[in-house]
Structure P
Amino acid sequence: MKVKPKMKQSDKQKLVDDLRAKLGTDTTLYYTDFTGLNVKRMTELRRRLRKAGVEYVVIKNTLAIRAVNESGLVSQPLKGPTGIVVAKDGVTAAKVLTDFAKENDQKPSVKGGIYEGKSVDEAMVKKLASLPTRDEALSIFAGYLNTIPMMFALALEARRAQLEGNNEIPQASA
């Protein structure tokens with residue numbers, strides 16, 4: 001049996017610094033348990049997350065906790081294999097994780113995480129996945145903004161037709 005060499009302290013510190021830097025710019029962090037996923041499925045998960053602009057990192061629990069705590073957030077205790085999802089848009093990340101889990105026997109499972117500075121659990125991640133993404137919400141909002149002038153124009157047109165209709169009736173009876 002081959003023994004893995006231990007990581008050097010400088011390598012560990014670099015991993016912690018990299019993760020802390022990512023946490024400084026992104027607002028969402030989800031902890032996942034990827035046990036039961038083979039290499040093919042894990043690669044597919046990473047591909048989907050990358051396509052959505054989300055990063056997936058596998059790191060030792062102690063290093064992950066240290067990076068999260070050093071970034072000013074409070075981490076929860078972690079046990080077992082942990083993959084960390086780091087994203088700017090937590091809703092998109094939650095959607096990708098939830099959709100992938102539905103297709104793959106509820107794997108990876110979400111252990112918890114941090115969304116906009118607050119601790120979240122698996123149920124909250126599923127609720128976030130049901131929300132529209134930022135782009136979807138903006139398009140819905142733009143659609144609402146578009147209906148206001150359209151409804152105003154329709155009301156003006158109806159009033160104009162009503163007034164023209166009233167003018168024609170007296171002319172026809174005279």
Structure Q
Amino acid sequence: MVVSTLSLKPTLQSQYPASTVLVCPECGGNMILRKSPKFPKPFYGCTHYPMCRATHGAHPDGSPLGIPANAETKRWRIAAHAALDPLWGRDDDALHQVIKKRYRHAVYDWLAYVLQIKDAKRDCHIARFDIHRCQQVIEVCKGVTREQILNWHQARFQKQKPKRKRRPPRYAHY
């Protein structure tokens with residue numbers, strides 16, 4: 001009996017339990033988790049490779065980054081990121097990482113409000129947007145500054161200071 005050496009290797013699906021099988025947006029085939037010597041992170045690739053070269057990103061745990069898209073939708077998503085990312089300072093090396101994270105949350109809260117997305121944390125990700133939604137992102141980002149968004153965010157999510165409870169005096173003086 002001959003044992004294949006492939007069966008002895010751990011599969012990517014066993015290494016990344018959050019991985020799943022996706023539908024290829026280009027050819028309709030399956031997309032499975034793959035690794036490449038060129039890229040350190042896993043990604044989803046079509047099982048019909050090399051005839052279909054569709055790919056999709058993956059989180060470190062193997063779960064997909066958003067919804068797979070065809071080439072045209074990917075181009076619009078890249079354009080939407082190009083319009084939105086400068087508002088939170090993606091490429092601004094002068095900003096501290098903690099500040100960038102705060103700004104990014106503020107910008108995505110603002111975007112969810114403007115586009116009327118109910119669940120901002122779950123649904124306001126460009127990787128989940130279709131072409132029409134990406135075009136909306138590009139349009140609403142025109143002429144808006146980071147300062148305007150931060151002012152909006154501060155006014156909208158300003159925490160009310162709780163009123164200080166004072167205890168009554170021990171002895172009432174009449």
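Just so it is clear, none of the values below were taken in a lab; they were calculated from the coordinates. Note that the structure is predicted; figures quoted are calculated from it, not measured. Cβ atoms are built from the backbone, for glycine too; each structure is taken alone.
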Check the numbers for mean projected area of the Cα convex hull in nm² across P, Q and tell me which is largest.
Q
Which of the displayed structures (P, Q) returns the greatest value of mean count of other Cβ atoms within 10 Å over residues 29-36 on calculation?
P
helix-only ellipticity at 222 nm (-39500 (n - 2.57) for each DSSP H run of 4 or more, over all residues; to 500), calculated, reads -20000; among P, Q the input was structure P
Comparing relative contact order in percent (Cα under 8 Å, 6 or more apart) across structures P, Q, the largest value goes to P
Origin of the derived value 0.6 (distance in nm of label points 7 Å out along Cα→Cβ at positions 117 and 133; candidates P, Q):
Q
